[in-house]
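Right after this note come the structures.
Here, each number is a calculation from the coordinates, and none is a lab measurement. Given the structure is predicted, the values throughout are model-derived calculations rather than measurements. Cβ atoms are built from the backbone, for glycine too; each structure is taken alone.
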Structure I
């Protein structure tokens, strides 16, 4: 017999759906330009329900940032699980991050707005530290595995992880500024892969 969903599960599913809609709307129109009422309208709910779940707009932005962070980490780990060869781990990371022109454009526009929020709102300090710690630690894991396998030539994995993240985010920023971003996606993705290989001392 199928078990009826609990109230907590239903509430959790509703909250997750609201976060997904909010991410879509804010990525499209900009975090600062979108009022809660617009998000509520596009989600087909009342503004009061958003306030019930997230208290404030900043609370909703924070929830969406955490959702994006967790989804990104999970996608990278899934790609890495496809092969246990550390020598190709960098290419797998690039494949997981450079998804498609539309998805990457939505993500990075939202991400940039989120970074601006982090810089101005003290309540985002904890998230900023969490994001930095998760991504840098994860990249460090990839690098250490590559070094132990003899695929990467790195003296300081911690510093290299910071550089790895800087290359990825810097390449995204440059790509986002191109007018023909759909066509240029493949080229910048490849440039990102090659730049990471050089920074991490791997052979192409």
Structure II
């Protein structure tokens, strides 16, 4: 399992603390990009992100936005490993998948807690990653929603050629519920203390 670290819950000295986070033993830096429309919260625009981060970790961009094409056009400039968008947007899903692929960026498709895996089956052969939201998107620090485990099992059973990523409420206890996923997005658990120590504790739970 790889760790994609989110800085959504960092409130103070953001640039300095993101630099500290990227120096830790993480696999990806997770960018929670929200527009205040698709979700109530609003985070950073592309200019702010460019000022905040350096490129010493691969980027995992999670778009919680309505105007998906606009944000793809902006964030593709960062050369991220993944751009993930939400199935629940009121747009042509297949067209967005193909649009992201044009830029040689891996495509992720995310589902909210109330969306069934069965709804996205037609798109699974065309995506590189499925992001299961184990909290309602929009805020950090929420509790893990346990029905996410059933979605992970279903995605495993379908045996598609995609990575499974889980985001929301993951900590040293709930990591046990998702040990067979490919990528865990972890935010507030890591950033609420000593980053290196928290990541070490998570990895001890993953690898024993």
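Distance in nm of label points 7 Å out along Cα→Cβ at positions 61 and 173 computed as 3.6: which structure among I, II?
Details: I: 1.9; II: 3.6.
Computing distance in nm of label points 7 Å out along Cα→Cβ at positions 61 and 173 on every structure in I, II gives 3.6 only for II.
Here is a further query. For which of I, II does percent of Cα pairs over 24 Å apart, for residues 29-132 alone, calculated from the coordinates, equal 17? Before the final figure, lay out each step's value.
On the way: I: 36; II: 17.
Answer by label: II.
Ranked by distance in nm of label points 7 Å out along Cα→Cβ at positions 69 and 165, which of I, II sits at the highest value?
Across I, II, distance in nm of label points 7 Å out along Cα→Cβ at positions 69 and 165 peaks for II.
Going by distance in nm of label points 7 Å out along Cα→Cβ at positions 13 and 101, which of structures I, II comes out largest? Please list the in-between numbers first.
Working: I: 3.6; II: 4.5.
By distance in nm of label points 7 Å out along Cα→Cβ at positions 13 and 101, the leading structure of I, II is II.
Right, something else. Which structure, out of I, II, was semi-axes √(5λ) of the Cα gyration tensor in Å derived from, given a value of 24, 21, 15? Could you put the intermediate results ahead of the total?
On the way: I: 34, 20, 16; II: 24, 21, 15.
Here the read-out was taken from II.
Taking -8000 as the value of helix-only ellipticity at 222 nm (-39500 (n - 2.57) for each DSSP H run of 4 or more, over all residues; to 500) derived from one of the structures shown (I, II), identify that structure. Walk me through the intermediate numbers first.
Details: I: -25500; II: -8000.
Matching structure: II.
Comparing distance in nm of label points 7 Å out along Cα→Cβ at positions 85 and 149 across structures I, II, which is largest? Each step should come with its number before you reach the end.
Working: I: 0.8; II: 3.4.
Comparing I, II by distance in nm of label points 7 Å out along Cα→Cβ at positions 85 and 149, the maximum is at II.
I have 1.9 for distance in nm of label points 7 Å out along Cα→Cβ at positions 157 and 181, calculated from one of the structures I, II. Which structure is it?
Details: I: 3.5; II: 1.9.
Only structure II yields this read-out.
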